[in-house]
Structure I
Amino acid sequence: MLGVLLTLAALPVAVLSLVLIVGALATLVITSRVSAAYPPAGPFVAVTGGRLATIQDGPADGPPIVLLHGASANASDPMEGIGRRLAARGFRVIAFDRPGFGWSDRVAGGEAAAPTVQARLIAEALATMGVGPAIVFGHSWAGSLALALALDHPERVSALVLAAPVAMPMPDRLPDLPWYWRLAIQPPVAWLLSRTVGPPLAQRFLPEAARRVFTPQPEDPAYPELARAALVLRPGTLLANVQDLLGLTKALAAQAPRYGAIRVPALVIAGEADPIVRSAEQAVPLARAIPGARLVLLPGIGHMLQYAAADRVTEEIARLSAGSTNAATAAPAAR
């Protein structure tokens, strides 16, 4: 990465301009092809300032579960990992493209990097749909989003499933970012690179990124197509991805002290062999911070547990749902 930056910086202005122009043309081609290959796969929901895209499955009268994806992904990621399984078991499954990802608008621009802002938009969409309270599943980055929903919009959340969650305060650095995301530290640079050389470079390294997140499991060869992974290559999504990742440290520092106020049932589930979000640093202390949370650590499983351990994750969600339903039914009698 540093070598690439130094190479670009060392180029004569005319050559650098040519590189950026060629990159911009390549980006137009990539964006056009990706958009045509992976059109919207479900209905949109209007929110203040734009709309959010969803993928939905399962019976309309089933217990609702909301699926929220992590960085570099879109609604297809959790839907194809566990969503279809949950739908087959009678759940009403609603997977959102987070703001700026997939086909959702980047409502609020750079401010949408905050989990609290995304939670407000998701809550508004659920209210419009008449959905809630629902089980909310958040993977990786979206662990912080699911928690923000429970904290700020508890009427929309009946239970939490926090899968390989990023939720606890961490050092003001992001050491595991793929190198091309580090290009976009300053907003003007981010905007320029995301529309020129960023997408072609990201396209080149997308297979390696997929391999890394599945470690220690081998990558599922069907994953890129199932998860519509190439949608991340479009300029707006690349920029949103960088903003979300770079803004998370500050957001977690503000949000984490509130976890003790969560009162809904919570399942924290993670792979013990996850090299991306280490369970000892995130899942384990998070489970301690949420009153009554249940911690499940999966031996030998990495970051993509919704694929590598899809059946187990589905079973744990069904168990959580049954427990939540029983508790809600018993509550009036207890009073």
Structure II
Amino acid sequence: MTDAMPSFAHDLPFDPTHGYTREELLRVPAPAAPGDFEAFWRGRHAEALAVDPRPEVGPLVEERDGVRVHEVTYTSVDGLRLGGWLALPADGPAEHGFVIGHGYGGRGEPGPDMPLPLPRSAAILPCVRGMAERGTVPGIPSEAAEHVLHGIGSRESYVIGGCVADLWCAASALLRLVPELAGAPRLGYLGESFGGGLGALALPWDDRFAAGQLTVPTFGNHPLRLTLPCTGSGESVRAYHRTHPEVAEVLRYFDAATAATRLRKPVLTAPALFDPSVPPPGQFAVHNALPQGEPHVLAAGHFEYDGLDAATAALTKAKAEFFGRALG
């Protein structure tokens, strides 16, 4: 692995590499956990598992890439009824299952997450609370800059904890709808950006998942992120922190890198060397913290550049190979 960094022309007022070399990125640590970090998250997980998801399958949306895609709704913690999409094999029973998170801004359709990493798979693609278009909830902002601050005054009320629970409840809904997936851990998780950070927070506590894949994950190493400008939701948190420094204590419980130190299952990461939206040092902090992390380093994230299509194809291939080993 060389220490060379990509160079992209841009008009941003800051350097999206933040001056780090590749080798320096691979040394970014995870912050220490609060003393009751595990107890907090195991309690949240137990609360989510106690929810009856009551999934309901809606109309067929489309059939392609070997699956039939339906609308789906399910219940999460706080009694919230959320929506998303359900992908079922077009022929035969499902042999694998996936919960697929989304980036900030939600998802208007399931298209970009197809095809699934493995054939003969089922998947649920939820819209977490507050996110368009099927997770909108009165009182929770849908815009990323406001959503990321919702309830941030305490660890109990912070919306990010609810979003993690939405993923756990989505897994419950999938297993209810596709009972052949129950039993030994046969679920995989995929998430990008916002969904990558949520995945790092969700996976350590849920034994129903056998493996995960996190692309340009956010929420890694909050103390460092608070010092780094960006164009993503982290900038709103930075601005809020300047007038509410006490929020740093709440953020300790929602650090994806801290959670990753507790993640005892294989994870394929795709951190980027250059990223204006999610600072690369935070992304690499998540990867570096993983006991069983496999890196697939990207030149850039959240940025259009020559070669992006080839990079996307290479990551798609890497995901299939990884889950073929982890779930096969």
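Brief remarks follow.
- Answer label among I, II for the case where Cα extents along the principal axes in Å, calculated from the coordinates, equals 51, 42, 33: II
- With distance in nm of label points 7 Å out along Cα→Cβ at positions 68 and 188 derived as 3.4, matching label from I, II: I
- FRET efficiency 1/(1 + (r/R0)^6) of positions 140 and 260 (r between Cβ atoms, R0 = 25 Å, to 0.05) from the coordinates reads 0.65; which among I, II: I
- For 2.8 (distance in nm of label points 7 Å out along Cα→Cβ at positions 100 and 316, calculated) the corresponding structure among I, II: I
- Origin of the derived value 5.4 (distance in nm of label points 7 Å out along Cα→Cβ at positions 36 and 292; candidates I, II): I
- Which of I, II yields -9000 [helix-only ellipticity at 222 nm (-39500 (n - 2.57) for each DSSP H run of 4 or more, over all residues; to 500), calculated]: II
- Answer label among I, II for the case where Kirkwood radius over Cα pairs in Å, for residues 204-267 alone, calculated from the coordinates, equals 14.8: I
Laboratory data are not the source of any read-out in this text; all were calculated from the coordinates shown. Model, not experiment: these values are computed from the prediction. Cβ atoms are built from the backbone, for glycine too; each structure is taken alone.
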